[in-house]
Every structure is written in structure tokens, then in C-alpha cells.
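Once you scroll down, you'll see the structures, which are given as C-alpha cells.
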Structure I
Amino acid sequence: IYRVGEKTMDYFKFSNENYEDLYNVKNYKIQLNKTYAECAFYFGSSASHGIIPEIFQKKKILINHVEHLELSYSQSLDNYVLFKKIFCNKNKKFLSFNEIFKRRLFNFTIISESLNKKLIKLEDNTEDEIFESIVEFYETNYKDKKRDNSLINKYLFLRKEYLNNHEDNIPKFFQKFKCNIPEFFLKKYLD
């Protein structure tokens with residue numbers, strides 16, 4: 001396991017023979033790209049590093065992802081995205097994906113505006129959610145575990161329908177992006 005990043009990141013105190021922290025090495029950009037090129041998959045946040053696996057055609061599992069428009073440029077259902085939960089301050093509840101689309105909270109700009117107006121709060125993924133997502137990602141990608149795709153297909157249809165019918169200014173290339181979402185998360189937040 002390699003931890004990659006940049007020199008502005010905080011030190012992470014952890015020691016294991018299978019772990020190496022490359023965030024603060026002298027040639028971290030070279031190490032970063034080499035690590036991506038040689039890894040089996042990427043696990044991490046959906047910040048700028050979350051897009052790099054696409055360049056190297058690597059599978060990825062992203063946590064704490066916010067928006068539903070670009071899906072971190074994923075073009076494969078082998079890739080998993082675990083979204084942050086959106087809490088509606090007025091209704092005092094977490095929004096379903098259906099409600100997120102209805103309220104146009106699929107786009108980072110609108111999410112940011114809603115956060116600034118204190119209409120919503122974002123909640124990071126829990127350790128249990130992350131763990132369960134990693135297990136599902138690993139089992140479906142590396143252990144050939146089959147899953148029922150009805151819920152992810154419903155999400156992708158909902159997303160496509162909304163982008164097609166409600167947003168004239170969204171470029172059509174966003175429609176080709178797709179990803180998987182952990183099944184337990186879809187069961188809880190799809191409708």
C-alpha cells in the first residue's frame with residue numbers, strides 16, 4: 001500500500017511492512033505517477049487525485065464524493081463511488097438521490113451555493129460505510145462476486161433522465177460517465 005499525495009499533506013503516523021508513505025519524498029510527482037501506473041486500483045478521496053486513475057486505466061473506489069454530474073470522469077461500472085450524504089436543514093433529514101436530483105444538488109456549484117446559504121450540510125462517510133464499500137468493490141472486481149444491478153441501473157437511469165430532460169446547458173459528454181455505488185448505500189439513499 002502506497003500513500004501518495006503532495007508535500008502540503010499532513011504526516012500520517014503508521015508503520016507496516018506493506019505500507020510506504022510517498023507524500024513527502026523529494027520527487028513525489030514522479031513517484032505519484034509511477035505508483036498510479038503500477039497499482040492494481042486506486043482508493044481515496046475524489047479530490048484531484050481521483051481523476052488520475054482514468055489516465056492509467058485503473059479501477060478506483062472513491063469516498064466522500066459530492067457531486068453527481070461528472071462522477072470523477074468514471075466510464076466503468078468497475079469503479080465505485082461512495083457519496084457524502086446531504087442533510088437538508090429545513091426538513092431535518094438526509095436527502096435521497098431522487099431528492100438530490102429534484103433539488104438540482106447534483107452539481108458542485110449548486111451544492112456550494114446551498115452550503116453557503118446554510119440550506120444543507122454535507123456529512124462524510126463513516127468508517128463502516130467505507131469498509132463495506134471497499135469489501136464490495138474488492139469482491140466484485142477481484143473475487144467475481146455477482147451483484148444485482150437493478151439499483152445501480154435505476155440510479156443511472158434517474159441521472160440520465162434528469163440530465164436529459166432538465167438541464168439544457170449540460171454538455172452531452174457528461175452522459176457517458178458511469179460508476180457503481182455500493183449496494184447497501186443505494187438501498188438506503190436511492191428513493
Structure II
Amino acid sequence: MSTLFHLAASVDALLAAITTAWAALGEIVTAGALLLVLDRIAAAIRTVYSAGRCCGRIWFRHGQPALLAAADAVSWLLSQIDWAEVRATVAAGARVLIAAVITLALTAHQLVITTSAAMGRRYAALLTAPAPAAMAPAALAPLQHPLATVATELELLTRRELQALTGCRRKLPKAQLVTLAVAMA
């Protein structure tokens with residue numbers, strides 16, 4: 001029994017060693033995973049930094065000089081404008097526009113008054129006019145569909161003439177041939 005007891009003590013030591021090794025291996029794997037993640041983050045930062053340097057190089061080589069040249073051109077153009085003349089021109093245009101609006105408003109006002117007076121005279125004439133004499137209703141001809149007259153003219157033809165007119169080779173009754181001819185008309 002003593003060997004079994006000594007064996008149990010050594011199994012316990014073996015299990016303790018395995019547990020310690022497993023914990024150490026887990027720590028090493030975790031540390032390795034963290035280092036791998038940090039390496040990927042560093043690679044992404046390097047890529048973004050490289051792209052920023054490239055964009056900055058393009059901007060400072062081409063974009064900024066073009067923008068500064070355009071600003072210089074606008075500044076030169078604005079310096080060539082005689083602002084006193086612009087102010088005088090805008091003021092004269094505003095006076096003409098205001099005069100046109102006032103003239104249009106007065107003309108529209110006069111037109112409304114004239115039209116209103118004319119409509120009032122017409123309404124007064126309608127009120128004072130004698131009532132019209134009662135009119136007898138006119139005799140109306142009965143309504144007849146235009147194809148009905150065509151059908152009555154087609155009924156005067158023979159069946160053979162209707163077959164020749166419609167191009168139908170089958171022997172159909174005369175009423176169907178007339179209907180076919182009306183449909184083709």
C-alpha cells in the first residue's frame with residue numbers, strides 16, 4: 001500500500017506541474033495574441049501615416065499653390081474695380097427699378113378701376129333689360145349613329161358582293177357579313 005500512497009503523492013505533484021505549465025502556456029499565448037494585435041494596430045497606423053504624408057505632399061506641391069494663385073487673381077481683379085462707379089450704377093438701376101414698379105402698380109390700379117366700372121355698367125344693364133320672350137324649343141332630329149347608315153347601305157348589297165367587299169371566303173350569313181363590313185369601315 002505504501003507504493004500506492006507514494007504513487008498518489010507523485011501524481012499530485014505531476015498534476016500540479018501540468019497545471020502550472022498550462023497556466024504559463026496560457027499566459028504566453030495571451031501575451032503573444034496581445035503583441036500580434038498591437039503589431040496590426042501599428043501597421044495600420046503606419047499605413048494611415050504614409051497616406052497622410054502622400055496626401056499632404058500632393059496638397060503642398062499642387063493644391064496650395066493653385067489656391068494661392070487663384071486668391072491672388074481674385075485680389076487683383078477686385079483691385080481693378082472702381083467701386084464708386086459700381087455704387088453709382090447700382091443706385092441708378094435701383095431707381096429705375098423702383099420707378100418701373102411704381103408705374104406698374106399705378107397702371108394696374110387704374111386698370112382694376114376701369115374694369116370694375118365697366119363690369120358694373122354691364123351688370124346694371126342686365127338688371128334693367130327686359131326679360132327675353134319665351135322661346136319654343138327647336139325640333140331636334142333623332143340621333144343616329146353614323147355606322148347605322150353605313151349598315152343600312154350595306155344591307156342593300158347581296159351576299160356575294162359583301163363577300164367580295166370584305167374578302168371573306170367562308171359562307172357566312174348576310175347579317176354577319178354586314179357586321180364584318182361595318183367593323184372594317
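Odds and ends about this structure:
- Among I, II, structure where relative contact order in percent (Cα under 8 Å, 6 or more apart) as derived comes to 21: I
- Read-out mean count of other Cβ atoms within 10 Å over residues 42-49, computed value 10.0, structure in I, II: II
- Entry that produces 2.4 once distance in nm of label points 7 Å out along Cα→Cβ at positions 114 and 130 is calculated, selected from I, II: I
- In terms of distance in nm of label points 7 Å out along Cα→Cβ at positions 50 and 90, the structure with the greatest value among I, II is II.
- If helix-only ellipticity at 222 nm (-39500 (n - 2.57) for each DSSP H run of 4 or more, over all residues; to 500) is computed and equals -11000, the structure in I, II: I
- Looking across I, II, the calculation of percent of Cα pairs over 16 Å apart, for residues 66-153 alone that yields 61 traces back to I.
- Each of I, II could give FRET efficiency 1/(1 + (r/R0)^6) of positions 58 and 82 (r between Cβ atoms, R0 = 41 Å, to 0.05), but the derived value 0.55 comes from II.
- Taking volume of the Cα convex hull per residue in Å³ as the measure, the highest value among I, II is held by II.
Each reported figure results from applying straightforward, stated rules to the coordinates on display, with no laboratory input. Given the structure is predicted, the values throughout are model-derived calculations rather than measurements. Cβ atoms are built from the backbone, for glycine too; each structure is taken alone.
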